[in-house]
Structure I
C-alpha cells in the first residue's frame, strides 16, 4: 500500500513540475485628458500585457522580464529604474508629455501615442516564447513600431541566451544569410552595404528577435535594425526541417 501511495504522490509531483505557465491579460491605460482623441495636445498610452499567475519564482522571473521589455519599448524619460510597475509607466508617459507641452508654451504640439501588446507566441514543456509588439510616437515624421521576442526556459522562467537555443550558431547564420540574400535579391558575395543595408563590417548577423512557430523559427528584424525605415521590418523563415539538428530546445 505504501508503494502505491509513493507512486501516486510521485506522479502528482512530476505533473506539477511540467505544468505550463498560465497567464492573465491585464490592461493599463492613461490619457492626458478625459476626451483625448485629437491629433494635437493629447497623450495616450495603452498597454495590454500578460502576467503569469502562479505564485512562484518562475512566474516572478517571467513577469519581470516582460515588464522590462514593455518599459524599454515605450518609456520616454531618463530614469527608467524609477518606473517600478505598469501604473508608474503609464503615469510617467503622460506626465513627461505634459511637462514638455508646458515648457514649450505653444498653442498645439503633436499628440503622443504609445501602445504595447503582449502575447504568447509559442509554448512547450521546454520553452516559452513571449512577444511584445509596441508602437511609440512622440512627434516627428512617423512613429516607431517594434517587436521584441522573449525566449524563456519553461522550467526556470529564466531568459535563454542564443547559445542555449542553437547548438551551431554559425550554421544557423549561414542558412539565414542565404535566405536573406534570396529574399532581398542581394547576389552572393556582393556587399550588403552597397545594397543599402546596415550590417557592421558587412557581416550578416542573427536578429536579436528569434520567434518559435508551429512550422519553424522566424528571425524578425525591426525597422532600422538592418535596413532603412522605408523597407519596414524584415522576417526570415527557417523551417524546422532545415534546422532541427541545430535546435537545443523546441
Structure II
C-alpha cells in the first residue's frame, strides 16, 4: 500500500487537480496496527499523502484497544477514523437481519464508546439502510443495518442500532474534545465517554450492559457537583449539561 499510495494514487490525484483529497490508509481491522501505519509513514514517497488511518470494527473483540493508543502515541498527528461496521456478517449468524435486536445495538454502542476513548475521531456504519434480507449486494454478502426497508409494504424500520448511534451523534458537535469521565462505581458492565463541545457544554454517553438497573454517581469536578443516576437495565443514556449552570 505504501508503494501504491506514494507512487501512484497520491501523484495521480495531484496531477488531476485533486491534491486536497484526503487519503485514509489501511481500511481494515486494527490487528495490523500500528505496524501497517508505520510502513506508510516510514516510506518517503507515501508519508506526505497520508491524511489518516481508517479502521474496521471486525475482530475488535479479539484485538485490545491498546493498539489504538500505541498508534496514537507513535503518530499523534494522524487521525484514527472507524470507517466500517455492521452486524450479522459472520458465518455462524444465519439470521442476517434481526429486527428489533437490542443486543446488536449494544455491541455497536459498546464499540463506539471504547474506540472514542482510545483516540478514534469518529465511527461510521457500513450501511445506512438495507432491505429485509440484508442486501442488495452483488456478492451476496448480506448483513444487518440501522434502518431496514421493506419494499413490499413501503415501510422503513428504525432498528435499535439506529438509536444507539443517535446517542453519540445528535449532541456531539464537530470539534468536541474528549474529557476524562467515569461513572462510579466503575464496573465492567458500565461503559462511558464524555466530551466538551465547542459551545462549552458537556455530553456524556453511558452504556449499562447489565440486565438489571444500576445506580451510578456522576461527579463534575469543575463545579464540585454530583448526582445519583439510576441506569435502566441494558440501557443507553446520554447526559447533557452546562458546567456553569
Structure III
C-alpha cells in the first residue's frame, strides 16, 4: 500500500511541477534573460542620467572660461577678482589691434553721399597721417536725438594708430561737393548769442575770432560747421574766457 501511495503522489505532483515551470530549462532560460534585460535597462537609464549630469557640468565649465573671439588686447575691464557678476553683464572689452576700424557718426544729410566699399581720406590724430580707408558698414537706423547715422571704415594693415585714437574723415556732400568740418563743442564760444571759435593764423601764429554757422550734432561732443572755418585750420579747444584776437599761441 505504501508503494502504491507514493506512485499516486508522484503522478499528482509531476503535472504541477511542469505547470509551475520548475525543472523546465526553457522557462529558466527565459527568466534569466528577462532578469538580465531588466538589469541592462536600469544600467542604461543610470548611464543616461550620468551623461546628462556630465553635460551640465561641462556647460558650467565652459561658461567659466571666457575665450576672446580674436587676438588682441583688453582695453576696458569692468570687473575685479571676487566681484559678483550677473548674466549678460559686460566684463571686458577687447580691441583687435591687427584689424582696426574707424567708427563715425555722420550727419543724416550726408548718408546719401556714402558708398559701401568706397575709400575715404581719414586723418589720424595720433600720428597726423592721412590714409585711405574703405567704408564697410552703414547702420540702418539713425539716432533721432543726434540726427546722425553710425558708419564704420576699415583701416589698412600696419596703420600707425592705437585703438581708441581720434580720427577725422573727409566726406563730400552730394549736392555741393564741399567738405564739412567737424569740431569739438569745447571749442565753441557764445558771444552776442552767436557761436564762434578761435582759429590760429598759420602765418602769424596768433588767434583770430571767427563766427561760425553750426550744423548737426556729430557724436557725443562734436558739431559740424557749415561756414566760418575750413578743414585743416587749427582751432583752440577750451579757450580762456579772456582770450581775444591777436594773442600769441
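When distance in nm of label points 7 Å out along Cα→Cβ at positions 171 and 187 is computed across structures I, II, III, the figure 1.8 traces back to III. Looking at Kirkwood radius over Cα pairs in Å over structures I, II, III, structure III comes out largest. Structures compared: I, II, III; top value of distance in nm of label points 7 Å out along Cα→Cβ at positions 51 and 235, i.e. the largest, recorded for III.
Any read-out appearing in this document is the output of simple, stated calculations on the displayed coordinates, not a laboratory observation. Source: prediction; values computed, not measured. Cβ atoms are built from the backbone, for glycine too; each structure is taken alone.
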